[in-house]
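Have a look at these structures, which come just after this line.
Read the figures in this text as sums done on the coordinates, not as results from a lab. Just so you know, these numbers come straight off a predicted model, no measurement behind them. Cβ atoms are built from the backbone, for glycine too; each structure is taken alone.
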Structure 1
Amino acid sequence: MNDIKKTLQSQRSFFAVGKTKDLAFRIRQLHRLRNSILKHEDEILHALKLDLNKSAFEAYETEVGIVLEEIKYTLNHLAGWTQPKRKATPIVHFPASSYLYSEPYGCVLIMAPWNYPFQLTMTPLIGAIAAGNCAVVKPSEYSFHTSEIMGRILKENFPSSYINLIRGGRTVNQTLLKEHFDYIFFTGGVTVGKFVMESAAKHLTPVTLELGGKSPCIVDETADIDRAAKRIVWGKFLNSGQTCVAPDYLLVHSSVKGRLTCAIKKYIKAFYGDAPEMNPDYPKIINQKHFDRLLSLLQSGHLTVGGQYNEDTLQIAPALLDHVKWNSAVMQEEIFGPLLPIMEFDRLEDAFSMINAHAKPLALYMFTSKKENADDALKAISFGGGCINDTIIHLSNPNLPFGGVGDSGMGQYHGINSFLTFSHQKSIIRKSNMVDIPFRYPPYKNHIKLLKKFLG
């Protein structure tokens with residue numbers, strides 16, 4: 001693992017030169033990254049097909065397109081983001097002016113997951129570049145082919161002393177986390193997230209943790225049931241449910257449960273056909289371990305639709321599970337697969353209480369025609385982000401920060417929030433020498449009366 005130490009040493013030397021702090025340099029690197037992605041677009045899509053069986057459309061919609069849009073947005077705004085921001089100055093400091101300066105942390109570590117291996121690697125990297133950092137990028141070993149093409153893209157365009165992609169499994173992760181980085185950005189599960197934070201604490205390294213959890217989806221009695229079912233099926237079974245913000249379970253008003261179940265069945269068939277497990281464009285489960293885990297969870301309730309599987313291709317048809325209890329196995333962990341438990345409620349307050357009795361989720365979705373019901377949910381429940389009358393799409397808006405709260409994570413990114421995440425905000429007061437108000441200096445005598453007028 002000497003290579004890791006050498007990489008970090010070389011990056012610290014490169015950062016010390018100050019080149020990465022130059023705005024023109026950052027802009028050139030983002031253009032270079034964008035052009036290389038466009039050049040290798042077909043290879044990226046092919047790699048995502050091999051790793052997760054994503055269709056070209058889904059791979060572009062959820063990975064390549066989002067990354068390209070993030071680069072475009074960053075390039076359009078970066079000059080403004082890097083400018084010092086003037087802040088108000090209390091009159092007690094007159095004459096003076098106050099500013100915030102954004103400066104890069106230095107050498108950052110980005111640890112990415114396998115479920116959206118291109119998007120969730122490149123999007124934080126865009127923020128790191130924009131903020132003027134050097135970066136070590138560590139993708140998941142499970143998404144082998146996507147990691148390979150990302151490694152080639154980065155190697156072709158950036159020296160390892162600036163940006164370096166390091167591959168490997170758990171041992172490499174552990175070795176990386178022993179090193180003293182200036183910032184760590186981690187996307188993954190809660191268990192590993194805790195280990196990352198523990199390791200970072202030894203060096204007092206700040207972290208962003210993008211985790212997960214059980215994201216609920218509430219459907220009340222006023223909801224447009226057909227539209228709700230269509231958008232739930234799309235959001236839940238995108239990437240075969242292997243999405244950190246996928247609806248994890250449904251809480252449905254008892255009066256509309258039957259109608260919603262029928263509508264969900266209809267849209268599963270419309271989207272994926274009679275045998276989704278044989279559909280060549282339906283994403284697969286990442287590996288045998290996760291495939292077996294999901295099959296065991298199918299026993300958690302009454303299977304009302306789907307659940308067929310193809311062990312040769314690691315595909316599991318979208319499954320709707322009824323008669324599920326809070327103590328059922330499927331409710332004890334984030335599902336991260338195409339299984340959708342459905343539970344019911346009679347009073348909206350009961351649904352809120354059920355959600356609040358568990359860890360704060362990364363996302364919350366609610367389908368309703370009553371604005372006051374949506375407002376009540378937003379006030380009653382703490383969660384990372386979400387949608388009213390849709391699923392997932394909030395993460396694709398670069399004007400909105402994305403991140404969790406509590407067990408679902410800490411810190412935010414996307415758009416300006418990526419830039420801010422990878423930047424230290426340095427506070428500066430510029431004081432004039434034209435006037436020097438004497439009352440702040442000793443001996444203080446009766447200056448307290450005057451001070452109270454200024455501060456009181």
Structure 2
Amino acid sequence: MDSPRSLTPQPLHLRRRPRFAICTLGCKLNQSDEADLRRSLRQAGLQEVDFGSEAEVYIVNTCTVTQLADRRSRQMLRRAHRQNPQALVAAIGCYPAVNPDELHAMPEVDLVVGSIEKATVVDEILGRLAWENQAFDTDEPVEHVETRTRRMIKIQEGCRAHCTYCIIPRARGAPRNVAPAEVVRRVQEAIDEGYREVVLTGTHVGTYKWPEGDRTLRLADLLERVLDETPIERLRVTSVGPHEIDERFIALVNHPRMAPHLHMALQSGSETVLRRMKRWYNTRQFRRAVRRLREEVPDIAITTDVIVGFPGETDEEFAETCEFVREMGFAKLHVFPFSPRKDTPAAAMPDQVHPRIKERRAAALRVIGDELHAEFVGRHLGREVRVLVEQVAEQLPDGRSLWSGYTGNYLRVYVPGDPGEDLENRFVTVRAVAPHEDGVLADPPRVVEPVDGGVA
């Protein structure tokens with residue numbers, strides 16, 4: 001587990017409370033892991049600071065879904081070491097799970113822990129720290145304060161789909177699910193801490209199942225239980241597959257406290273490419289799921305991922321993807337040029353697409369994605385929308401603040417606030433009046449809900 005720099009690690013003897021900083025790359029599941037990690041470290045007595053600040057412990061929660069993700073992870077690890085060469089630098093997550101030797105070889109890295117072993121990270125870190133508890137200053141300022149708006153909660157991890165391009169089953173392991181009672185407990189814990197939105201996340205949340213008596217609970221059962229047993233004000237769920245969309249699930253998505261937003265990873269709009277990818281659906285199933293959702297949940301936003309330049313992808317297959325993406329009218333499109341991952345079937349496939357062609361196709365598809373997002377934004381202009389405000393996006397010249405947050409269907413809204421007004425973690429109803437940045441600008445007149453619900 002240890003790198004050459006730390007084969008015989010000596011404890012770091014400190015006279016002050018150790019500071020830690022976390023940089024998380026990649027998916028919402030990583031964000032959930034980050035929330036658990038920072039909570040455990042704070043409970044152990046460490047002080048959290050921003051990643052750009054000096055600290056005694058730096059943790060890079062890595063991603064390895066593409067070669068670019070690997071490179072970004074290495075960059076952040078080196079940055080951490082430069083900020084404090086004496087600090088403990090830990091690489092955790094998917095990259096260490098897939099290529100631990102690459103990270104062990106980095107002189108900047110002290111600790112390498114894969115995804116499945118993440119639970120050991122805190123003990124590993126504490127075992128390498130020693131400080132004089134009597135030197136604690138309880139009035140030390142906290143340089144980084146976690147916002148209490150949206151909490152990621154992991155309900156499952158791992159995948160056995162084994163799509164031909166994907167390294168995640170190797171990085172995350174076999175599927176493991178969290179007991180419904182534990183999910184409910186964690187949601188209630190988030191509410192007690194002041195969070196008003198919870199996102200249920202995982203490697204593939206649509207595969208969630210839990211044995212209970214003579215039946216198996218599925219994702220819809222879990223959503224129903226969370227809604228019934230907690231007063232969470234907004235519940236959001238991450239990526240699901242088209243074959244996981246049934247009438248009961250749709251009914252729950254239409255619940256007033258459910259966020260009308262689903263991420264459904266398409267990956268390709270070409271049937272032949274989907275078969276080479278070994279995806280578990282076809283475009284007909286995907287189209288049917290999208291149509292049923294929009295029939296029952298008119299304001300739903302459906303976002304997606306698409307891989308371009310998959311091995312063997314022809315101009316005709318790429319054109320099929322572009323046509324299908326337009327037909328689906330996604331609210332947001334994430335486009336990724338195919339990145340071969342070592343030891344996956346796709347990396348060894350013939351007819352690898354030239355990088356320049358991949359980039360050209362990615363650029364063309366992103367233009368379509370921008371057009372679709374503009375259409376999504378335009379449908380909200382002149383309408384009243386309910387926003388959970390998260391943070392200040394900009395200070396205006398007249399002394400007001402421009403806050404930003406999201407609607408249930410994941411439209412980013414910019415809300416002007418009066419000087420000195422604190423809108424963080426408040427639900428606000430406003431009228432969308434104009435496109436702005438990546439969302440809409442709201443009119444100053446607004447209705448601000450009190451923290452305990454209802455309308456002010």
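Annotations for the structure displayed:
- Looking at mean count of other Cβ atoms within 10 Å over residues 151-158 for structures 1, 2, the greatest value goes to 2.
- Entry that produces -9500 once helix-only ellipticity at 222 nm (-39500 (n - 2.57) for each DSSP H run of 4 or more, over all residues; to 500) is calculated, selected from 1, 2: 2
- With distance in nm of label points 7 Å out along Cα→Cβ at positions 175 and 199 derived as 1.2, matching label from 1, 2: 1
- Mean count of other Cβ atoms within 10 Å over residues 47-54 from the coordinates reads 23.2; which among 1, 2: 1
- Value 10, calculated as relative contact order in percent (Cα under 8 Å, 6 or more apart), assigned to which of 1, 2: 2
- Among 1, 2, which structure scores highest (criterion: distance in nm of label points 7 Å out along Cα→Cβ at positions 23 and 247): 2
- Computed 23.0, 70 for Rg and Dmax of the Cα atoms in Å - originating structure among 1, 2: 2
- With FRET efficiency 1/(1 + (r/R0)^6) of positions 31 and 279 (r between Cβ atoms, R0 = 25 Å, to 0.05) derived as 0.05, matching label from 1, 2: 1
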